[in-house]
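Structures for review follow.
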Structure P
Amino acid sequence: MVAKETKLKGCFVLEPSVFEDKRGYFFESYNQKKFDELIGQKVNFVQDNQSFSTKGVIRALHYQIGEHAQAKLVRVLQGRVLDVAVDLRKDSPTFKEHVAIELSEENKKQLYIPRGFAHGFVVLSDTASFFYKCDNFYNKEAEGGIIYNDPELKINWKLDTKELIVSEKDAILPMFKKAKS
């Protein structure tokens with residue numbers, strides 16, 4: 001496995017070593033020891049989540065604050081998504097900047113998003129199964145969000161606005177300036 005740090009410090013794209021033959025393929029999707037070595041810190045994942053969505057579904061931009069903040073390791077099991085991480089760390093030189101990475105069943109890439117980031121994705125294929133590990137348990141009182149189309153963030157979701165399917169909850173998220181910190 002290879003890890004490449006994005007422009008956002010602590011946020012990494014991980015690419016596995018895939019072994020293919022006439023039977024199919026094999027790869028190690030997660031190894032605690034290797035993962036910790038690659039990103040330079042110990043992360044203890046405690047919860048796994050999985051979602052299934054259709055094309056245009058946007059699940060964004062979510063985070064948890066304080067002692068309930070979460071780091072995530074995300075990947076696509078089936079389909080293709082544009083995955084986005086936004087730096088919410090006020091003392092960071094990349095505060096308010098984002099990275100957008102295409103994750104798919106074909107490229108098998110993963111994105112590690114440390115604590116202090118908002119996260120979201122949009123489904124680019126007909127359907128997608130999305131999987132993520134979290135290093136902290138979900139806590140409803142600590143959840144925060146930012147509206148996906150905040151003009152200040154300038155995120156290109158790669159689909160026309162008419163194609164996007166947004167939940168009622170996500171459609172009323174605040175702008176970045178008014179988000180919970």
Structure Q
Amino acid sequence: MEKKPCKESLVVKNSYVLPTNTNNHGTLFGGQLMAYIDDVAAIAAIRHARSPVVTASTDSVDFLNPVNSGDAICLEAFVTWTNNTSMEVFVKAIKEDLLSGTRKVCATAFLTMVAVGEDKRPHPVPEVYPESEAEHWLHEGAEERAKQRRERRGVSKEFAKRFGTSFPWNRDDQ
């Protein structure tokens with residue numbers, strides 16, 4: 001497979017934040033922002049792999065600035081790194097006060113997307129290469145972030161094993 005530049009997977013999505021998308025504080029629901037993040041990450045990954053994808057993980061999403069009703073939200077996503085069947089996708093969310101023009105980053109996140117074939121099994125993806133200074137910076141830190149994800153996944157598996165599917169899970173007689 002031929003390598004592809006990061007910019008080839010770039011996705012930009014703008015949305016107008018309406019009152020139905022907000023909480024009782026008049027700010028965008030965190031879950032709505034997370035859905036937008038997953039959406040643009042999937043599009044970037046599909047664009048890179050030219051294959052269906054599934055979300056394998058989402059790193060922490062830190063809400064840096066509130067997004068108010070009446071603001072616009074702009075999400076940018078692109079593939080920063082690949083590893084056989086998986087892709088790391090960086091997403092940046094920017095809020096814009098449409099009346100003043102003030103823009104602020106409201107969240108950043110990394111997601112891991114896995115390409116799947118017709119058999120629903122992981123499917124190889126092309127390598128990605130950085131070109132800009134920012135892309136190089138993200139690309140260089142990707143292996144360490146992947147290592148941290150593997151460690152976190154192990155902890156998550158331990159939680160799943162310990163707590164299982166029954167409730168109440170805090171009883172000693174299970």
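Work out which structure the value 4, 16, 24, 25, 16, 10, 4, 0 belongs to, where P(r) over Cα pairs in 5 Å bins from 0, in percent, for residues 53-116 alone was derived from one of P, Q. Here the read-out was taken from P. Ranked by distance in nm of label points 7 Å out along Cα→Cβ at positions 69 and 133, structures P, Q are topped by Q, which has the highest value. Computing distance in nm of label points 7 Å out along Cα→Cβ at positions 37 and 125 across structures P, Q gives 1.7 for structure Q.
Of the structures labelled P, Q, which one yields -1500 when helix-only ellipticity at 222 nm (-39500 (n - 2.57) for each DSSP H run of 4 or more, over all residues; to 500) is computed from its coordinates? Among P, Q, the structure yielding -1500 for helix-only ellipticity at 222 nm (-39500 (n - 2.57) for each DSSP H run of 4 or more, over all residues; to 500) is P. Of structures P, Q, the largest value of distance in nm of label points 7 Å out along Cα→Cβ at positions 61 and 93 belongs to P. I have 28 for relative contact order in percent (Cα under 8 Å, 6 or more apart), calculated from one of the structures P, Q. Which structure is it? Source structure: P. As an exercise: Cα Rg over 2.2 N^0.38 Å, calculated from one structure in P, Q, equals 1.17. Which structure is it? Here the read-out was taken from Q.
Throughout, read-outs are computed from the coordinates displayed, never taken from laboratory work. Just so it is clear, the structure is predicted and the values come from calculations on it, not from any experiment. Cβ atoms are built from the backbone, for glycine too; each structure is taken alone.
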